[in-house]
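Asker: See the structures that follow.
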Structure I
Amino acid sequence: MIVVDTNVPSMVPANRSLQSRAGGALAPPPRWAGLTLDRPRLMAVLNVTPDSFSDGGHFLDPDAAIAAGLAMAAAGADIIDVGGESTRPQSGPTQQAEEQRRVLPVIHGLAAAGLRVSVDTRHAATMAAALDAGAAIVNDVYALAHDPDAAPLVAARGCPVVLMHMRGTPADMYAQARYDDVAADVTRELGQRIEAAQSAGVAREQIIIDPGIGFAKTAEQSIELLRRLPELGALGRPILVGVSRKSFLGAVTGEQDPRHRLPGSLAAGLFALSQGAAILRVHNVPETIQAIRVWRALTT
């Protein structure tokens, strides 16, 4: 179990890095994917995979997955993030045809119900098919670096995109967790991915960034990165953070079952909001909504 110093930096208002004053008045809140980011937003995880690290196999049936997505939206999720390829440590690749077989019926059903849907994929062909099925957002853990057709596709479609920081692949990413300064290195490398996306024609206002907690990062590095999350504000884009059920929580608490890490997920998520995150990617929507409401009542 990791022992951490509980003397964390003082809390700052959520999204402080996204706000500025002009002429003595707050500038209009930023928007992304049709959402104003003047309050915390939730992206709900919906994995239609047999092997994801905490919910693999739960939603393989499309009807069950659609019902789960509708319930997440009813509970307060702003985005339903549908993924058909596991990115858990040591996971192998999924054939694109199989990935699309898993995600497309679910995306179509949720979009037809009026929900805002994102597709969690690294493959341009799956991105295109998902957007055709009604997805509005691309969420790529490779930050459009895996598939050379991904950035041009996102640019051509003009859709919002999440660029996440990762090195290597899920099979070897922990071997790549070597940083001179994790916060500075992640900020620099995400900046490079923003520049690459823009060079391919992706509009800057369509981009948000994700530091990739737990991806090619040890537990200690993930904690350090969360503590220094405001440094990513230098990139000038909203920040999405996914800490839900992650392994670093198990390292801190000793809880080995990801399904039993809800208290740690809530604590880490609220801390991320206090450090400037605009969107949380979560598994437990109702519980997170309740925690955010209490946190906001106490801090605003």
Structure II
Amino acid sequence: MASSISILGCGWLGRPLGQHLVQAGMSVCGSTTTPEKLDHLREDGIDPVLLTLDPDLSGSDPGALFASEVLVLNVPPSRGADDVKKRHRRQIEAVRDAAVDGAVEWVVFASSTGVYPSVEQTVTEDDVPPGEPNALPGSRRSTGEALVAVEGLLVNETPELDVTIVRLGGLYGGDRNPGRFLAGRTDVSKPGSPVNLIHRDDAVGVFSAIIEQDVRGEVFNACADEHPERHVFYPKAAEATGLEPPTFDMSDDTTGKRVNNRRLKETLGYQFRHPDPLADLEQLGG
């Protein structure tokens, strides 16, 4: 098991992951774009680095982040960018080059189930190999197109590094209430579409299990076991925290993808702490 870990992106997900790894006895270095957060990371036992990707690396001492054996790369595409795919590739290229020049041997990359297109079927990791969107045709958001492309950059174009890809479902937990996603909207499409979510606790657990078990060269879907339908889940999620529930166009019988998490559970032996998002609604905070 690696003893030194760097996390590029110690925010809503990266910071709790860093806290968990510190508690597990690992040396953790973490980056933030906000000077005010440096002291918070120190208090957590994380060695902080001020770093930005705009789209190139800059900061007070960016090289310090690449002195670890393992790099958790947690930088989502910028939705507001004019050319999301081009910008995100430049960001990941900058990180990849710094990692290769540094001491990094293994990158654990936080991707998304958005790499899968809008299809009415169950999808597995093999349906869309990194860098191969045409393996499963269909429409994707620009962020999904950006992610499948940089997955290919890391896996297929960077032989110097071991790479593990984690395709996260929609994240919730802590102060992130999924009821906000559709609150107040009317005539929402695809009422029967399955929801593919993962609680932050499980996202931290999955990344930790990968690192602790030294599982390299894999691609994992990371989402909860259960997939409630949108028209069931989102109104209850909104009502759980006093938000206006959405309404759905129940005449729309189209559905959507269901993300299969079997590989993760079989390879890592991982048991989800939050296997059913519906069961978590009473505990959701605003």
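Asker: Looking at relative contact order in percent (Cα under 8 Å, 6 or more apart), point out which structure of I, II has the largest value.
Answerer: Ranking I, II on relative contact order in percent (Cα under 8 Å, 6 or more apart), first place is I.
Asker: Sticking with this structure for a sec: Thinking only about mean count of other Cβ atoms within 10 Å over residues 108-115, which of I, II has the largest value?
Answerer: Across I, II, mean count of other Cβ atoms within 10 Å over residues 108-115 peaks for II.
Asker: Compare distance in nm of label points 7 Å out along Cα→Cβ at positions 236 and 276 across structures I, II and report the one with the greatest value.
Answerer: I
Asker: I've got another one for you. Given a value of 1.9 for distance in nm of label points 7 Å out along Cα→Cβ at positions 116 and 188, calculated from one of I, II, which structure does it belong to?
Answerer: II
Asker: Another question, if that's okay. Suppose you compute helix-only ellipticity at 222 nm (-39500 (n - 2.57) for each DSSP H run of 4 or more, over all residues; to 500) for every structure in I, II: which one lands on -8500?
Answerer: Clearly, the read-out refers to II.
Asker: Can you spot which of I, II the value 20.5 was calculated from, given it is mean count of other Cβ atoms within 10 Å over residues 28-35?
Answerer: The read-out was computed on structure II.
Each value in this text was obtained by applying a stated rule to the coordinates, not by laboratory testing. All figures in this text were calculated on a predicted structure; none of them were measured in a lab. Cβ atoms are built from the backbone, for glycine too; each structure is taken alone.
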